[in-house]
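Since every read-out is calculated from the coordinates, none of them should be taken as a lab result. Keep in mind it's a predicted model, so treat the numbers as computed, not measured. Cβ atoms are built from the backbone, for glycine too; each structure is taken alone.
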Structure P
Amino acid sequence: MGLDQYAYKVKREYNRHSKTETITKVEIAYWRKHNALEGYMCDLFHSKGGDGEFNCRTLPLNNDDLENLDKAINNKGLPETDGCFFGEDTSKDEECKALDKLFIDDAKKALGDGWEIEYTSWW
């Protein structure tokens with residue numbers, strides 16, 4: 001058991017004639033027990049009006065969210081976050097920082113190509 005985190009690029013297409021929606025979801029990032037990122041995303045979720053526990057919830061991310069995440073990472077501003085099965089503190093972990101930066105680059109490119117970005121986690 002533990003904290004598993006995912007980011008997806010998502011494209012939605014609506015067919016007016018058949019009144020159906022096709023949703024394409026492609027995983028662009030996966031983290032295991034990156035509790036500092038989870039704390040950051042939980043805070044963002046609540047700042048955007050989300051309520052309740054941030055477990056198995058979907059958080060849409062826009063370009064401003066990604067820019068702010070990048071600034072937080074650069075300024076060592078990801079919060080120390082404790083939780084059941086969250087593992088050791090990752091707020092200053094350089095490997096996590098590198099993976100986060102790759103995610104931000106991939107997510108920005110996907111946004112530029114017309115995709116939506118979603119973050120979710122479960123523990």
Structure Q
Amino acid sequence: MSRIKYPFKVNNVDMPCPSKCDPGYQDISAPDSGRTLDGLMWKNRIGQKVTLSLEWLGVSDEDAATILQAFDPEYINITYRDAKQNSIITKNFYTGDRKCSTYWWSDDDDMTFANIVFNVIER
């Protein structure tokens with residue numbers, strides 16, 4: 001069985017494929033949500049948003065620059081395969097704090113990063 005290559009794009013530009021892309025689906029509740037005195041929960045959902053936990057492993061210095069620069073703008077459009085929709089979709093996100101761990105330098109000054117890790121949150 002051959003593997004299907006799904007697109008992963010930022011602002012319609014192909015990106016290095018993440019080693020991990022874990023979607024999380026959150027409900028957004030109204031400020032007056034909560035439990036009543038009888039213990040019954042009133043969630044009052046006003047929306048749903050997606051968070052993607054992204055990680056790239058063993059990243060070259062060129063790919064690290066590509067990834068970090070692509071996610072630098074305040075808001076970005078990401079095209080990815082969504083499990084809930086069972087299709088390729090594009091949504092608008094903002095980026096959380098980014099972490100880039102150095103792994104080693106080679107004799108010719110090429111750097112490899114152990115990983116680049118961060119979350120993007122649907123706007």
Structure R
Amino acid sequence: MKEKKGLLSFLNIDSIIDNLTGLVDNKVELFKIEFKEDAAKAGSRIIVLLILGLSAFMAIMFISIALSILIGDALENEMTGFFIIGAFYILILIVFIFLNRTFNINKSLEKFILNILNGDDKGD
């Protein structure tokens with residue numbers, strides 16, 4: 001038994017195991033820190049995009065309402081203005097559906113969003 005302990009001591013297995021355990025622990029901690037940083041970056045980008053999207057949506061809605069009222073006043077029938085603006089948005093929807101089926105916009109949009117979330121956009 002004494003020879004075995006002497007051999008293990010000679011090979012420094014205990015210190016090697018301690019070093020490997022420490023290395024694994026450090027790698028796990030580094031991964032956690034990097035993950036938290038990446039999650040924070042992605043979260044902040046998503047929040048900014050949501051705020052920008054909501055602001056754009058609100059602007060489009062108010063402009064659409066104003067244009068509907070303006071067209072309705074010009075045609076002396078307010079409902080006609082709302083129908084014209086509604087038809088315009090339906091036309092945009094039909095064009096977008098056609099373009100999506102023709103050019104598969106989903107893949108391009110997916111790549112664009114991944115680039116934004118990964119920080120590969122040109123704005124940084």
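Here volume of the Cα convex hull per residue in Å³ has been calculated and equals 159, so which of P, Q, R was it run on?
Numbers: P: 115; Q: 159; R: 187.
It traces back to Q.
Among candidates P, Q, R, the computation of mean count of other Cβ atoms within 10 Å over residues 37-44 that gave 11.4 used structure R.
Name the one structure among P, Q, R that distance in nm of label points 7 Å out along Cα→Cβ at positions 53 and 101 of 3.6 was derived from. Matching structure: P.
Work out the source of 41 here, i.e. which of P, Q, R gives that when relative contact order in percent (Cα under 8 Å, 6 or more apart) is computed. Derived from P, not from the others.
I have -32500 for helix-only ellipticity at 222 nm (-39500 (n - 2.57) for each DSSP H run of 4 or more, over all residues; to 500), calculated from one of the structures P, Q, R. Which structure is it? Value -32500 for helix-only ellipticity at 222 nm (-39500 (n - 2.57) for each DSSP H run of 4 or more, over all residues; to 500) corresponds to R out of P, Q, R.
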